[in-house]
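What follows draws every value from the coordinates through simple rules; no lab data is involved. Because the structure is a prediction, the values reported are computed rather than measured. Cβ atoms are built from the backbone, for glycine too; each structure is taken alone.
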Structure P
């Protein structure tokens with residue numbers, strides 16, 4: 001029986017209906033956890049063919065390279081996103097670092113926003129710099145500044161889909177026009193909005209990196225990361241990849257990543273993490289829509305109803321500079337993260353200490369609502385100068401809205417504000 005076409009099916013149906021790479025021997029409808037290191041072959045010729053990539057359907061040889069449970073998650077993400085290749089890794093930072101280790105080189109440069117997650121900024125500013133890679137920080141709202149920063153050694157343009165915690169949104173379709181004219185790939189961290197709310201290919205993204213710890217894991221069960229290759233960039237223009245030939249199955253980027261970089265770095269995803277995240281994928285759209293709707297309701301309440309709140313950040317608010325591009329890029333609400341500021345850092349601490357339902361914890365898009373003071377935590381070890389460059393204010397809090405009843409969350413916020 002031929003496998004049914006899924007191109008016209010809706011998001012959740014595509015994800016839930018995605019077939020295994022090979023039929024399970026027991027007919028399981030959820031991919032089992034293959035928690036083992038190695039895979040046996042019937043004879044010498046078979047294992048040689050597997051290692052030399054001569055099989056019609058690739059076998060698994062060693063879990064650091066591929067694993068059935070991990071492959072199943074990759075297939076679900078490929079079905080959800082429409083990407084050509086997906087690689088799962090041990091964390092979101094592993095996804096970002098493996099991506100740039102595949103394309104960057106000494107003397108090359110990356111054009112990027114300085115408004116990045118703390119470890120991403122540190123990777124660019126310090127880790128890659130030690131290997132001779134320059135990072136050119138630009139204002140992503142300024143198309144001319146982006147264009148002027150690009151030269152013949154620019155490896156990539158990089159930004160976050162919605163910056164964390166600044167809530168800035170770059171005009172990706174317009175930036176894509178500049179990059180395509182200059183033969184520069186667009187790499188975007190899209191962790192903030194999953195594939196049911198954002199079409200990366202349509203926006204001009206070539207490579208997508210995601211922390212699957214967030215929405216995908218289904219309640220912060222596990223750590224993970226994903227690299228998605230949309231097959232839309234001509235890698236002959238990249239000095240690291242210009243001699244890597246495209247295969248029927250992989251672009252030069254995916255070939256370099258999967259056959260060399262990821263294997264040599266060894267940040268493989270754990271099979272149990274893959275199993276749990278594959279389950280999380282099946283409820284992703286429901287959770288995203290519920291969380292986003294609650295975040296939007298709380299943002300509107302904070303922006304209009306309480307005098308102790310100095311400023312509220314959420315892209316769907318009329319006060320947001322990014323509302324127009326948010327409405328263009330995203331379907332429905334722009335995710336479950338919002339920010340709000342009080343009069344001082346001390347007021348933020350007092351407010352957070354009074355919360356009874358909302359948890360004081362890092363991470364995003366857990367089933368539980370989480371709050372954090374970014375300046376003293378995620379960016380706590382950065383110098384004052386670095387915090388200024390990254391645009392981190394000391395009276396701002398970040399709220400990741402979970403699945404609790406929004407009325408209860410609002411009541412918790414009100415009682416904490418009234419106690420100041």
Structure Q
């Protein structure tokens with residue numbers, strides 16, 4: 001299935017991004033290929049998903065396509081894509097073809113993908129640098145070497161090959177870190193769809209149902225509201241399964257007295273949401289469950305308070321860890337002074353992951369977390385998750401009432417001039433809100 005979402009607003013956004021890249025390139029060429037189609041088994045394919053870097057610069061969703069940006073005094077934006085093919089379109093659906101793609105997506109030129117290897121050596125002649133995703137795919141690395149060797153074969157006639165090979169992702173990662181208004185509209189939509197799906201899942205939850213039944217509620221809500229797919233494999237983890245961070249089997253029976261952790265988000269026009277909610281299967285928190293839950297909720301509130309311009313990326317994590325470590329002491333999980341437990345990393349026994357990651361076209365989105373060895377400062381337009389948790393496995397030194405409790409609360413935050421906007425505010429997380437909703441479909 002190929003998604004076509006082009007309109008005047010979006011195409012202007014993609015053109016503007018390509019122009020920014022060309023300004024940064026100077027005398028250089030950038031080559032960005034989209035993702036290949038992937039065989040699932042025999043002659044069946046996985047649903048197609050374009051490469052995020054390629055899509056970020058083109059808005060073009062068909063496979064077998066390559067973007068070439070040529071810098072210099074006469075900058076050019078060139079697309080290589082599949083040609084029209086009436087027989088294949090009967091089986092697989094519409095293809096733009098080069099000429100229609102050029103007009104529809106605003107490229108300076110477009111050619112058949114079959115011409116790429118022939119044309120690239122010419123496009124690389126006398127260019128100072130070649131930017132591409134070095135090391136991402138060995139077949140593409142070899143292909144690029146072939147182009148360069150073809151240019152170097154002309155040195156006796158005065159033609160020069162690029163002297164520098166640079167990773168295109170360095171430049172694009174920095175661009176992708178700061179979301180533009182068009183991207184934020186899509187991310188808000190993805191967040192709204194995902195929040196509504198979490199509410200539907202809460203309403204459908206009751207003892208005796210299976211995890212996969214609740215997963216089905218999520219998937220139905222995603223597609224019914226216009227999302228293309230889940231942004232990642234949904235985690236629907238009841239009871240002890242919630243202590244497995246990447247649990248995806250989703251095949252066990254939900255039991256009264258246990259918690260259900262759901263980590264699920266929709267992908268809308270390529271952009272991901274990422275929400276986690278934890279709630280009681282039977283609609284009422286037990287005493288120990290509620291105590292642990294309130295600690296995680298307080299840790300998230302402390303972390304969100306640190307999401308603001310100028311704050312270091314690490315600040316939300318440090319704020320969450322401080323609350324969680326104190327909570328572990330209060331619950332009888334750890335003993336000692338909070339600062340010492342943090343310094344020794346004793347808290348990692350019950351909280352072993354970080355408190356967030358970048359979010360955008362990828363769930364774990366592009367962008368460095370440090371610059372020159374220091375945690376980078378947050379800036380308006382950055383989008384990230386805030387997701388503290390507690391994961392308590394049985395042990396002799398752990399109060400039995402806390403065994404098999406796994407809790408994570410995750411929201412998506414946009415850094416604004418004034419602080420932050422929680423994009424996923426529509427998904428309930430207060431105890432009273434949750435107890436009002438669970439099992440009430």
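By the measure FRET efficiency 1/(1 + (r/R0)^6) of positions 94 and 150 (r between Cβ atoms, R0 = 30 Å, to 0.05), tell me the structure among P, Q with the highest figure.
Working: P: 0.65; Q: 0.30.
Checked P, Q; max of FRET efficiency 1/(1 + (r/R0)^6) of positions 94 and 150 (r between Cβ atoms, R0 = 30 Å, to 0.05) sits with P.
Comparing P, Q, where is Rg/Rh (Cα atoms, Kirkwood Rh) highest? All intermediate terms of the calculation are to be shown ahead of the outcome.
Working: P: 0.98; Q: 1.04.
Max of Rg/Rh (Cα atoms, Kirkwood Rh): Q.
Determine which structure produced the value 0.55 for FRET efficiency 1/(1 + (r/R0)^6) of positions 46 and 214 (r between Cβ atoms, R0 = 41 Å, to 0.05), calculated from the coordinates; the candidates are P, Q. Please list the in-between numbers first.
Details: P: 0.55; Q: 0.95.
The read-out comes from structure P.
Name the one structure among P, Q that distance in nm of label points 7 Å out along Cα→Cβ at positions 142 and 398 of 4.8 was derived from.
On the way: P: 2.5; Q: 4.8.
It was calculated from structure Q.
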